[in-house]
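The structures come next, written out as structure tokens.
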Structure P
Amino acid sequence: MELNLRFGEGVEKYTRVNQVLDLSYDALPYYLKPCFLYLACFPEDHKIETERLYLMWMAEGFISNQDKGPNETLRDVAQRYLTELAMRCMVQLHEAEIYSPHDKFDSCGLHDLLHDLCSAKAEEEKFLKRIDASKYLTDILSPTETSLVVPPSVGNSISRLAISCDFKNVSSIDGLEEVEGLRSFMLLQKSFGTPYIGCKENTIDFKMSQYLRIFVADCSVFEGGTLPSKLGELIHLRYLSLRGSNVSELPKSVCSLPYLQTLDLQVSWKIVIRLPNMIWKMKRLKNLFLYPNIEVIGGDKLRLDGLLQLETLKYITSETCCIADIPKLISLQSLHVRVCDEDSMSFMLSNKNSQLRETHLWVESCDLSSEKDKVFLNDGLMSPSLVTLEMERCNMSGSFPYYKQGMCQNLVSLVLLHCKVKVDMEEFGKYPMLQVLSLEKIKITKTTTFLSNSFPQLKHLGLCGLHGLKKWEVEDRAMQKLTFLGISGCPNLEKVPDGLKSISTLRKMDITNMPREFMERVNEEDYGPYVKKNVCMEDIYEP
């Protein structure tokens, strides 16, 4: 259809289509136009992470406080704006494979024609300029590494500049020294592991762009692994992202930026980033993204207790952060945390913060065998904010808590690995939102039956190393949304349930490390034309 529009007879450069799209843009309310034009900073066919987009819109000031309803945040308003753009067919929303109760869509994108319109309008209105680095590469240093020279036409005619490069490493960027008045500067890559962009001390003159609000340096390589010294002087900065970069130490000056809202320190996984223990002083910080591989300068744990406006805190661990500070974060709504000791576990499970919407909890090597800890675990499972729970090498001394009304009402993912606990899978079938269940090397009942209408949302089921499982039955209308089934190292399991044949959504089965007889039986069975079976006959289980 698109080829016909672009090149079909009687349509000169799809003029009529452009006219229709122009009308759609003109009909947008005033508050949606900058939100739409901002999408021009992303390359064509780019999968735009909605969470990140919301935070950028907020940092730019596109989201109005006046539009907030009762108990709403600016992020809620941003989500509403994006939904409205989608309803007007200006944006395509992509449903997450595994989604939380609070957000079904994790990314969005633009149709090619709308991306052309968005880019053209953004340049025409001097709103934003995106540069595809592949079109301006010069001074080839090697087959995979080049230099980018920004065209003089960029000049001072734009306030937002985005640069992307998806094919070759860019050792340096030249030509930005004279650009002034930038409001946003973004080095955007499609994903981690893509070619890097070199960023030198003088790549951009921060004195000439002192009102910069957004600085994004995805997959950037800074000289010596340090940020430009003048970056800490950008007092208007709202959004700083160093995703996938090589920055190895955060300067204290960044912690003194008075209006910074979002700090993304998810640097390259190869890097251990050193942090001054001053982040707690950033009173206006709303979103903090870390990786577990951080080191706090001075050896203490990272303080968090002063971040009273913090709404999002991702990927922290009890080994490097003060978990006891989390209940003090009165505005916190989304939390990703890994705990490795019983005290931190107790703090997390007993946290009664009513503002929390989503808690993603990973518990490792904790002893929860005492009666007190069992009570904490039961209470934690009753929390409506608990969205994902992974427990690894934990001792729960007995059975996993049996289901009762209200338990795990919003839990979408449950993973139990190498834990000393006995579980009854039928109990998990009562969790209303469970979409992922993975069980590995735990005690389990010999016989289990998935009752009709159980596991109403389950999509992924993984069973590994369950020596106790012998007989498994699936009744009609159980797991009606299952797309993936993995079975490995369950030597006593007699067969795959016949009830799987009635699940129309099933698309893939991975069967490994099982007795040959079991695998041959799976190969012979017909589970439908759309089911891809990966049965590794060479990988036979040996008792």
Structure Q
Amino acid sequence: MPKPQGEVAMQPPAPDDVYDLLIVGGGVNGAGIARDAAGRGLSVLLVEQDDLASHTSSSSTKLIHGGLRYLEYYEFRLVREALIERERLLGMAPHIIWPLRFVLPQSLSPRPAWMVRLGLFLYDHLGGRKNLPGTETIDLDRGTQGNGLKTQNSKGKGKAFVYSDCWVEDSRLVVLNAMDAAARGARIETRTRLTGAVTQDGEWLATVENAHGPRQVRARMLVNAAGPWVDAVLRNLGRARDDRGVRLVKGSHIVVPRLYEGDHAFMLQNPDRRIVFAIPYEQDFTLIGTTDEPWTEAPGKPSISPGEVDYLCETVNRYFDRGVTPQDIVWSYAGIRPLYDDHAANASAVTRDYVLDFEKGDAGQAPMLSIFGGKITTFRKLAEHAMEHIAELFPEAAKPWTAGAVLPGGDIAKGDFEGFLGELESTYPQMPSALLRRLARAYGTRARTILADARTPADLGQDFGGGLHAREIDYLTNAEWARDAEDILFRRSKLGLHVPPGAAEAIDTWLARD
């Protein structure tokens, strides 16, 4: 976040630039709070300096999970809350969230089998599991779930535990929350940054700036959901304190050609007791991650380091028949996790729980709520907890409502995605089944908005490759705040892995046609 600028001659905020809440940050926490608050009748402005989910919230391992490994650090409250939210979110967005089975081989485990089994027993029962299958023990030399794994000794591949969690299209989860917030009256402004704010008459007089220049807005309360920039916002507003802070930890992932057949994932245990996931990705690839490295530089766009590449490749080569080298990597990404600083010595052990710091506005100061930490799985519950503080100033907004309220496109009958896809295929028999499946996964019932009266792919306009057509691009710019090819190819979708060379330039040319 930039330092405050000099004096700018501006008119007082216009009547339509006065809000109950000014939310800074367009990641999953900011978008989730905006949705919850707007649904309770509050006027909301959310500003994001880049694109929605352009940093931490699009750089995850793409899992809705309880966090099995957090049990080792006695994070029982967090794990229970996350497990409850796991099934709740699955019901809210069955198009972008779906069940995934994880195979946890024991032959190279640094943990005794009894310890892992005990952890999985707790994992199965802490959150009141209802819809996902429980843990089972398998022989990796039988069936297909040992596909691709090395034979580790004379006894074969050994035993493994298999348990359940869920997959999520992380950046789409953020966008859907923002869409729902906007539908309920919130104003969402991307490419807009907070450059300064002062208290005036017990409220915030803030300056926000975008490509059109700076302007002032007024808000009764400010929510600092800036993720890795949460400390920078506090410093910029003169609210920093020594007894609280954020600890930045980088997590990196690599994507390689598919390592094994099957729709299951692997949880791989390393000698240093850290774990790495190997997950089917975009049909043709395997996603591998994550790492945990302390980050001491300013937040921004990090990249994977050579050491992280080596670590992830070594993990794969320890477990799989098909070895990988850095030359096999088709894509990599890295994100900065803004974890609450609990002074843990090991970056892997830093709490993934969240802390809400509420300054009610005593002594004439404008009130502010700052969000430290958090994880994608618990964003909805975090927003509810944030609203408990916000409701101290807005008692009319005290009633929770988001539990079970579906996200845009999630109103699929009985959550039956395959049944919904079958309906689309019946309605659009001349459309390729792969295209319909991708649209259904990305947009749920709103896929019909894109398809509309089209009968064949040609009816969807210019084809940019990978099944991406002009009509979908226009939908993304009109309904989902997409502004350039990167927004479309790597956040609204992962089509960047499938389109031909030159597609990004062609998309940007299309977007600039007006």
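Quick note: the coordinates plus some simple rules give every number you see, no bench work behind them. Treat the numbers as computed from the prediction; the structure is a model and nothing was measured. Cβ atoms are built from the backbone, for glycine too; each structure is taken alone.
Points worth noting:
- Origin of the value 1.47, where Cα Rg over 2.2 N^0.38 Å, for residues 69-164 alone was derived from one of P, Q: P
- Which of P, Q yields 6 [relative contact order in percent (Cα under 8 Å, 6 or more apart), calculated]: P
- Mean projected area of the Cα convex hull in nm², for residues 149-324 alone from the coordinates reads 15.2; which among P, Q: Q
- Which of P, Q yields -8000 [helix-only ellipticity at 222 nm (-39500 (n - 2.57) for each DSSP H run of 4 or more, over all residues; to 500), calculated]: Q
- Identity of the structure behind 2.7 (criterion: distance in nm of label points 7 Å out along Cα→Cβ at positions 85 and 293, calculated), options P, Q: Q
- Source structure (of P, Q) for log10 I(q)/I(0) by the Debye sum over Cα atoms at q = 0.05, 0.09, 0.12 Å⁻¹, computed value -0.20, -0.66, -1.18: Q
- Answer label among P, Q for the case where Cα extents along the principal axes in Å, for residues 173-276 alone, calculated from the coordinates, equals 61, 39, 25: Q
- Structure responsible for 14.0, with mean count of other Cβ atoms within 10 Å over residues 21-28 calculated and labels P, Q on offer: P
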